[in-house]
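Rule-based calculations on the coordinates, nothing more; no lab input. Source: prediction; values computed, not measured. Cβ atoms are built from the backbone, for glycine too; each structure is taken alone.
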Structure P
Amino acid sequence: MRVLVLGAGQLARMMSLAGAPLNLSITAFDVESGKIVHPLTQAHIGDGLENAIAQADVVTAEFEHIPQHVLEVCENSGKFLPGQDAILIGGDRRIEKALLDKAQVKNANYHVIKSKADFHSAIENVGLPMVLKTALGGYDGKGQWRLKDRNDAELIWHEMEACLADSKQAIVAEQFVPFDREVSLVGARNAKGEVAVYPLTENVHTDGVLSLSTPIDDSLLQDKARTMFTAVAETMNYVGVLAIEFFDLDGELLVNELAPRVHNSGHWTQQGAETCQFENHLRAVCGLPLGSTTLVRPTCMINVLGEDTLPDALLALEGCHIHWYGKQKRDGRKMGHINVSAEYSADLDRKLALLANILDKKAFPAMQRFSQE
């Protein structure tokens with residue numbers, strides 16, 4: 001079976017690696033250049049969206065911020081999963097919030113801002129402190145503001161006003177949630193409505209960008225997350241892998257964001273689960289049975305940000321796997337990730353302590369929580 005991925009980044013790359021053992025042929029369409037490329041080598045193998053779709057049995061996506069005309073062409077092909085509506089939900093916070101309300105899952109109180117009057121209404125209705133996020137285009141902490149004091153409102157408004165010059169843009173004001181931690185649930189749903197979810201994952205961020213993801217063992221929280229995941233996925237009639245980020249407030253979950261695709265917080269599944277998220281996404285969109293999402297060994301995922309080399313000592317550490325994305329080095333860019341696995345939790349902690357002393361402390365500040373120096 002031939003699968004076309006919209007987007008030619010690391011997620012398409014990892015789908016290609018996961019699909020090969022199943023005899024699935026993966027190509028990628030670079031939305032910006034209009035080129036059809038090989039996901040691993042980036043070799044140019046064709047041009048044009050219509051041409052790319054014609055050569056595919058299934059079309060899917062690795063990111064949400066896809067131009068409307070591209071989505072429409074893919075949707076009209078009848079081959080696109082999870083489909084235009086699902087991708088639009090992931091790319092527009094207004095649509096996302098409306099979906100969460102429809103699915104009746106808990107999320108932070110919010111207000112949509114298109115004008116200064118809306119901004120003042122948000123302050124009154126949502127209250128302070130609040131987090132303000134662009135409806136379109138924000139990711140990895142970009143396109144966000146935090147308002148704690150009314151005296152700062154005018155300054156923040158001037159910054160947001162520039163974004164609102166785009167008639168398609170809006171700002172979503174959200175109640176600030178004093179959460180204990182952020183967790184996420186990655187799961188898959190197929191066309192038959194069958195759902196398989198991975199263990200809930202605890203996430204650590206640095207400057208708004210994911211640094212660490214580690215699956216956790218909390219059966220009560222897992223059940224709550226699965227129920228919310230199922231409600232959202234069924235409301236969307238979703239097919240594929242979906243990620244939901246939650247705020248954990250002393251055992252209660254609030255949905256923060258949805259990602260209609262394979263997700264950074266699920267990269268640990270490559271070494272830690274029976275079937276990785278990339279394979280399960282392909283299984284779902286290709287009409288194959290879903291694979292087991294069972295945790296087979298404790299694993300932690302560490303993002304490599306802005307670094308294109310790592311100490312050779314990592315390769316000598318048992319259970320340590322490096323995944324490079326083949327990107328040009330740039331400050332803060334996701335260049336790859338490290339998966340560290342062990343047979344039991346205490347041994348994983350030991351390995352993470354070793355890594356904390358091997359990795360550069362400035363480049364991997366989140367790892368210092370494991371350091372024993």
Structure Q
Amino acid sequence: MRKLCIFFVSILLPIALFAQTKPYNIIIKGGHVIDPKNNINRVMDVAIKDGKIAKVASSIDASEASNVVNASGMYVTPGLIDIHGHVFAGTEPNHMYSNGFNSVMPDGFYQRVGVTTVVDAGGSGWRDFQTFKTNIIDNSQTRVLAFLNIVGNGMRGGVIEQNTTDMDPQVAAKAALAYKEHVVGIKVAHFTSPDFTNVDRGVAAGKLANMPVMIDFGGTKPRLSLYSLLMERLRPGDIFTHTFGELLDTKEAIVDTAKQALKPFVMAAQKRGVIFDVGYGGSSFRYSQAIPAAKAGFHPNTISTDLHISSMKGSMKDMLLVMSKFLKLGMDLPAVINASTWAPAKAINRPQLGHLTEGAIADVAILGMRKGKFGFYDMQGFKMDSDEKLECEMTIFGGKIVYDLNGIVNPLPDLTK
């Protein structure tokens with residue numbers, strides 16, 4: 001009997017060890033891979049090992065992985081990057097997007113739409129960034145980065161964001177560099193005085209920290225010059241968000257509404273390196289701007305949501321719907337994926353993100369193209385009909401499946417654990 005036991009152990013132990021040491025943790029089979037950085041746009045398999053992309057090839061043996069994802073008929077892309085969201089959620093009254101009620105918790109609203117990285121757009125300033133880091137960044141499964149507000153008290157609204165004595169370029173830059181693992185740039189927003197004080201101080205902080213500045217422009221009477229902002233004040237690499245907004249009494253728009261024509265200096269600014277970001281928001285996207293711009297051949301460099309409690313319930317909804325709207329506006333799918341992955345990764349100087357290169361962090365979105373009848377409307381009530389929109393089937397963050405809509409992985413996880 002003892003010899004028989006030894007025989008079975010000698011046979012079964014190597015089999016068990018082999019099962020535990022398969023070359024890959026996950027293989028994604030049969031999906032249409034779109035990886036703009038690597039110019040991939042075809043059906044391929046993707047293998048993941050120890051949180052990294054291990055292999056991208058035309059065919060990878062499914063038996064070499066512990067888990068196999070059937071992505072046939074779906075698109076496999078890098079994890080989406082939303083460079084304009086508001087996730088400094090908290091419980092402080094009258095704090096708006098800074099530890100207040102208007103921001104959202106990232107994991108519940110981003111993983112379900114394929115977003116693996118979100119950049120909080122100015123919710124925190126140098127005075128409260130540590131609170132943001134402790135409460136949100138350090139406790140989120142989604143990767144959370146930040147544009148640091150030029151206002152030390154962050155995006156608390158009202159008179160607090162008008163306080164020019166709290167807009168200190170040196171202090172803001174010092175804080176940005178102290179937290180450079182998490183801070184990607186400086187944010188300027190919500191200033192109502194008819195001058196460029198906040199812009200100039202934000203750009204000064206950006207220069208000191210060697211980081212880009214994201215500008216939420218407008219809100220003044222009389223309006224400030226958009227030409228002066230784009231052509232004289234912003235540097236190549238700085239980001240103009242809310243590109244397609246139309247609040248004409250306080251903000252000059254990119255489209256001449258009387259002529260329905262794109263202003264020529266807008267294209268010139270894009271060519272000189274200013275990054276145009278969607279920042280859809282609750283009232284910062286109008287088809288009256290987006291349609292003439294698209295007809296002129298102008299498309300955003302980066303697609304983002306400006307996600308917060310109000311915008312997610314309005315016409316914006318989420319990242320995938322915004323992407324779907326730009327498909328309808330004439331951007332092809334690889335361009336839309338690029339504007340939602342590799343282009344934003346470059347804009348925030350995070351080249352380790354936004355692609356499926358072997359050895360890269362295994363952030364992956366698996367998307368379906370849902371067919372049907374859909375209405376894409378804006379805050380003014382203008383609607384474009386579409387017969388398709390993007391839908392997230394699976395999100396993989398750092399090699400771990402964090403969202404699976406229809407159970408496309410085999411074997412299915414034991415959710416009781």
Structure R
Amino acid sequence: MGKNDQGTLGKFLFGTATAVGASVGALALYAKKNNFQSPVFLAKYLATPNSLVGPLFALRRLRRADNPTETPKNLTPLDRVVEWRGTHQGLNQVLRETETNTFMVAKDGVVVHEWCRDGYTVATPQSSWSVAKSVVSLITGQLIGEKKLTEDTRLVEVMPEYQTGGPFDSITVGHLLDMRSGIDLPEEYVEWKAYSGVGGMMTTTDVANYLMRSRSTFAVPGTVSDYRSVDTQFLSMVVARVEGEPLADIVRRRLWDPLGMLDDATWSLDGDDGLEKGFMGLNASTRDFLKIGLLVANKGKVGRKQVVPKAWIERITTPAGLIETENHTWGYAAQWWHPTGHEEHEDMTAIGVYGQYIYVNHKHNVVIAKNSDHGAEQDEQALIAVFREIAASL
């Protein structure tokens with residue numbers, strides 16, 4: 001799902017619900033009445049690795065490319081030593097310590113390193129969490145390049161059923177992109193609030209109706225930068241409305257096929273044949289996530305074909321503001337993060353909670369994809385330092 005927000009969602013989503021006096025039976029009745037996943041679903045979630053939760057939801061398939069293409073490889077062992085929390089560790093040890101499942105590094109468009117823990121391969125589909133947000137951004141950039149949208153387009157122009165007559169109606173696509181909507185849907189996760197805030201957005205079986213009840217604002221739209229997954233959910237729904245088809249089908253047509261993706265992927269839905277959870281629900285292989293990074297590194301091109309407008313790559317490469325999290329304050333631009341402590345525009349990254357990364361280093365033309373089952377928001381700045389060290393050494 002995301003940053004500043006992820007707190008304790010993970011393995012505590014259902015957590016202490018019974019400790020505050022609600023029986024499982026009463027909770028089940030509440031869930032059914034209010035269109036949420038049942039306590040049985042939540043129990044299954046607790047027992048499932050975070051990298052594999054996608055299939056717990058209803059799914060929409062993104063079929064592999066019609067003409068899948070392998071990324072060139074020239075593999076060498078991952079036997080380098082890197083700085084890690086003030087010491088020096090072997091990279092393999094860092095990958096194990098951060099509970100990495102799969103790890104790939106590409107230099108100049110060629111895969112030079114791969115690492116997989118037992119039971120995983122680079123073709124294993126894994127949950128993206130908030131890496132999905134950065135994918136939604138690329139599709140939005142395509143639509144803006146085609147003049148089907150502008151950053152000044154108001155949310156309620158595209159989806160008039162959400163009009164309130166109040167501040168909410170002034171929210172624009174640009175506000176959603178840069179997390180400046182001011183929508184008051186809390187990004188905190190509390191054990192006993194599985195059915196409210198962003199936790200409720202994940203567990204609802206009717207996203208559209210849940211958002212209909214979540215249109216109050218805590219700030220004037222456009223005035224405050226604050227990471228909220230609801231912004232991306234609305235943005236993904238705008239994209240689907242403009243294109244007139246489900247988000248997964250759009251991503252398949254606009255990205256999966258042009259990029260020559262090697263593997264089928266899925267997108268988690270709120271119910272059978274339902275709405276995509278655009279803020280967290282893309283489930284795909286690490287080798288295909290790497291291709292998204294390679295697209296960004298190549299300024300939106302696949303070969304000679306401009307898949308994403310160059311102007312949009314410049315947009316996401318230039319921080320639009322700063323967003324403060326519990327652990328750091330980083331630059332942010334249209335659903336992509338810009339870690340501090342680097343040369344201007346040197347690198348950027350998509351990040352999903354529990355250690356999902358698509359890292360792009362423009363200075364050294366290096367792309368790294370990492371899928372993990374690590375702690376929420378854990379070691380992010382330290383891992384960026386490792387990625388930078390790897391990039392500079394290649």
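Numbers at a glance
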read-out: Top of P, Q, R by Cα Rg over 2.2 N^0.38 Å, largest first; value: Q
read-out: When distance in nm of label points 7 Å out along Cα→Cβ at positions 95 and 359 is computed for each of P, Q, R, the largest belongs to; value: Q
read-out: Computed 17 for relative contact order in percent (Cα under 8 Å, 6 or more apart) - originating structure among P, Q, R; value: Q
